[in-house]
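What follows is a set of structures to go through.
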Structure I
Amino acid sequence: MIPTMTVPLAQTRGAVAPGPARGRSQLALIATTDFAVWLGAGTIIPYLPVFLLEQTHASVSLIGLIAAAYFVGVFAFSTYLGHVSDRVGRKPMIIVGTVLYTVATALFLTTTDPVWFIVFRFVEGVGAAAVVPAAQAFVADITENENRSRAYGWLTSAQFSGLIIGPALAWPLYALGGGHGIWAFYTIFIFGAALTAIAALVLTFFLHEPAHARAARRDAPVKRPPLRTLLSRPVLAIIVVVASSEFAMGGWEVVWSIWLRHLGASFRVIGLTWVAFSVPVALSFVGGRLADRHSRYALMVWGFAITGASWIVFSLTHDLAAYLVAMLVGGGAFAVAFPAKQAFLVQVSAPRWLGSIQGVEQTAMQLAALVGTLTAPLLYSVIGGYIFAFGGVVALLGIVVAAPVLRREWACVAGRSDARSCADVRRLRLGPDYAVEYSSDAESGA
């Protein structure tokens, strides 16, 4: 067997992916169902804070708690359910999570007591904790390094295409429900729950995991390595970047619609701002293609930096046109950064335990978002619209902290650094069997 030290890291891969046609068909399936789920969510999310404010008479602080409940669900269960997906497979977790999300959304119709919405959003968060790590790991299972960013790009494009069309559909649905009052909102909730239920049925019958992933689970050691072993410095650095960005997003979800209403914006304009961010993100497949051809490190770091800087614009002006431009620029930068980040994370992760690592990433992201949602009402009451600049600065600080580690790591991943200096990266990337061999070869001077 070839000694590990002589294998260029840039050429290493995980397990062999399924055939191109089968991989593309499964990617198309999960992207299409993701589109449907995000389409349903996109009709609901922009208007849920307004529903809670106007129909359930919830305070801004309580709306923050309701938003936080979702992140608590994701935070509390992502690491565990990501690990479960490593054990039982990606498909069962994706389906279970989608069903949970469907049930929780349907429960929106049962009460106008705002306290119950804390429970409903928590269950939605648990559903997301089951779906997201498993789905991200599933995409890694059906792709190879050379086309992985493109695959994540297509998945992100599908998701945000749903967020483009969702808010646009919400207004006609609101009108269909009478144009005012509680049933106008209920029409939106019914639509979202129905689409998610259909997605769960489609996934149940047509989603198939590749044979190599099933074999890896069958042949895996009984016990997962400690998380401190799996969470290498580059993995932690990527987590810092996305968590600092997610802090800003958590606060934004709570106060953005309320801030725009304070400025006199209509429901139609509120929906348009969501669309403005989502339109360029729907082009993530282009960003994924760039990331497969160029430096994933550079695209990730600069993309998240520009997105973070765009938040600051919201605090510098009350001009709604400027908001739309900032949304377009930030969304475009995110469309480049996210597929690069996803593929970079896979490159520096242990392939067999990718679900666990994705789960930890989601846990960290949602913990940051949870902090954002819980602190948003207080920050908003003290600094008003400057809350957006605060979030942008936090996002930029995360990049400053993580960039040096990621730059060194990319040199290893791209094969531009000394082999011995990249030994830990190589050992983690190729797995425990190669790790043992590497140690023996190194000791013998190979």
Structure II
Amino acid sequence: MKTDVLIIGAGPAGTVAAGILRKADINVIIVEKQQFPRFVIGESLLPRCMDVFEEAGYLDVLTEQGYQKKYGALFLRGTDKCTFNFDTQYTKGWSWTWQVPRDHFDKVLADEAEKKGAVILYETAVRDISFSKTVQKVEIEDKNGASQTIEAKFVIDASGYGRVIPNLLDLNVASSLQTRNSLFTHVIDSKRPSGDAGDRITIIDSQPGVWIWIIPFSTGKTSVGFVGHPEFFEKYEGSNEEKLRKMLADDNLAKERFAGVEFSFEPEFIEGYSIAVKKLHGEGFVLTGNATEFLDPVFSSGVTFAVESGMQAAKLLVRQLSGEEIDWDATYVKHISQGVETFRTYVNGWYDNKLQTIFFAENSNPNVKEKICSVLAGYVWDTTNPFVRNHKNSVNSLVDLIVKEQE
């Protein structure tokens, strides 16, 4: 079997890449280890995703699904409250996006990719890859144990947590972020409040180093989960459900809403989710999505990086397959690194309490808040924004100013 491009993984990174490639009439085979629909987290999108969906040709079909619209984010800590509205951001971009059950969302994208002409081989795993300048020989195995080799001009790894090529080529490295774990489920949200708290993603700063996500869906279900350092989770005993119910009962801002609610499934536990890689591309391949680097779920950047990297990789590959010489370091790596490093500053700022100092300041500057809102909307490639261009210095200087004003 031969194809122009083989994509590993049918998640958002892979299907967006396929959409871009099919617009250029490039043949695509996607190899997906699981059968869709399948459960995965990463359920809150950012407005930047909408630009990507539009360019890849998926916006119309996604709009038809009636997903919960996300107009901003709500941050809570004790009696403190901070609301970000995407319609008052610095960057000219989308003012809303969606909160999505990923099993349904990813299946919609995958089905549409097939309609565009991509071939998807479900329940098929990549066992080995032989790379060269012109032909990549990909050994695959289906659910029945039957093996075959696909020859492709190029391979895009969009395998997410499967990290196929990083595992094959020993590219994984430890993240610079501290180890954190997560415990989560979906609930039948029978006590969902009205207004912002019932519609948009809510982040509760529960205690130092521990926070809660609450992501409502249009189905009436809500995703809820805890993220924190390992020591926090070690304090709770019992099954995952017993642990999560105790955690919710211990938080003053969550206990009333989630007391006695029905869980849709036994809560899942993810340990040490942050990871990085030695390089993003090599001879005959490029890494996209969570196969590159996963930071942290706190600002919902995962799907944004997945679709952005899938789009950028595919656009460069279209040019390369047409005969153009592509400098992947100067284009792809530089672009993705810009976004990752910007978000890294904000992730670190959340865990060292700098962002809480900014978010919950008594007298916030509206112009500054608009610039930070653009970062939270995923527009981390707009370098006209000083909170993107000089993200570390801008955050640190603002925190210093707020602290001096409070003295």
Structure III
Amino acid sequence: MIDPKLLRTEPDHVARHLARRGFILNVDMVRSLEARRKAAQKDAEARQAARNARAKAIGRAKAQGEDVTALMAGQEEEARGLAAAEAELGAVQAAWDEFVSTLPNIPAPDVPDGLSAADNVEVRRFGTPPQCPFPARDHVALGENLGGLDLAAAAKITGSRFVVLRAGLARLQRALIQFMLDLHTKEHGYTEVYVPYLVNGESLYGTGQLPKFAEEQFGIAGFPYFLIPTAEVPVTNLARDTIFARSELPLRYVCHSPCFRSEAGAAGRDTRGLIRQHQFEKVELVQIVAPEESVRVHEELTHHAEVVLQRLELPYRVMALCAGDMGFAAAKTYDLEVYLPGSGCYREISSCSNFGDFQARRLNARARLAGPKPELVHTLNGSGLAVGRTLVAVLENYQDADGRVRIPEALVGYMGGETVLSPQARQSTPP
């Protein structure tokens, strides 16, 4: 959430910065709500002061044995007036809260200008896309040829945009998860956490998914819960309504979880295979830090995600997202895009964001830092990595002409020494 004080006192300043995202702030609405709030607050305070003064006068008169009939006249009407003024103040505050909850974060000053992915800026590259001396297959053809990717079975069990993995592919996915967790806990200093896969509305509000993106969440009928769209939600909410000591920061968490997304508005895009599914696996990195550390930590966290790709020897590039292409809560974002020979292009595999105090304000996550009064912390997160897309990248970048897939050296130990996946007869799913 944007700092309410900044929004109230400098709405034009906020509007200019949000315009970089392509978001038009209704400045007249801000000023109107603020004027109503001030008037309602002034009225309520005046009525409360009058009521307090009357109560004191009645008390003094009674103590002196005086007749209080005249002082008590109109007391009920005064109480009704105060209740009405407080109700108006509450209504204005609720309208303000609803309005502010729909406003995206202010982009950091060094975020590139632009309104779409075409305006994102390449920061650096790693590796060289492989030059296949044969027609490169995509991951669907490879997975089916290996006998391990079954989209038809998943469609029968559930519906479209789900997958069943078998044998070597199921093991390869598990190997990727374990490799990522070991790397981040043993080398990068993260603490592994296990969290619920169902969260309440307050948790989704805290990280910015509600109320703006309610249509993208999977709710549970009859229960006040939602399936998590990413482990970012429950892990970041570990800091909700908490005041940390400086010595406790930074907090570094890594969490493997399934993710569930309705992908509203994404109909027809990347629906074949594992690129865009309703259920997928992810290893998430979350850091909670002091404000002065977040810029540095953003670079560090992005590097931690990059190391996964480097160890797997997968070619990738780092893109600084322009203001108009960033997520709702982000102040600055780097996307890691891995090269996929099957489609001959780079595709997003991780998004690493610094949210500043935007989420912390919604979460009421604070720390005792420089002064006696607790200050809002800064939150950051990134995929370390999206497991399904990493599986896609391994299949496509390590394929041979005969349809075999070599195992990256970093994963051989996690695969029990297996170095290659070979084509197998596809297992049929009983009708």
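FYI, it's all coordinate maths here, none of it is from the lab. Keep in mind that what you see is a predicted model, and the values were worked out from it rather than measured. Cβ atoms are built from the backbone, for glycine too; each structure is taken alone.
For which of I, II, III does Rg and Dmax of the Cα atoms in Å, calculated from the coordinates, equal 21.2, 69? Structure of origin is II. When mean count of other Cβ atoms within 10 Å over residues 25-32 is calculated for each of the structures I, II, III, the largest result comes from II. Among candidates I, II, III, the computation of mean count of other Cβ atoms within 10 Å over residues 73-80 that gave 22.6 used structure I. Structures I, II, III were shown, and helix-only ellipticity at 222 nm (-39500 (n - 2.57) for each DSSP H run of 4 or more, over all residues; to 500) at -12000 was computed from III.
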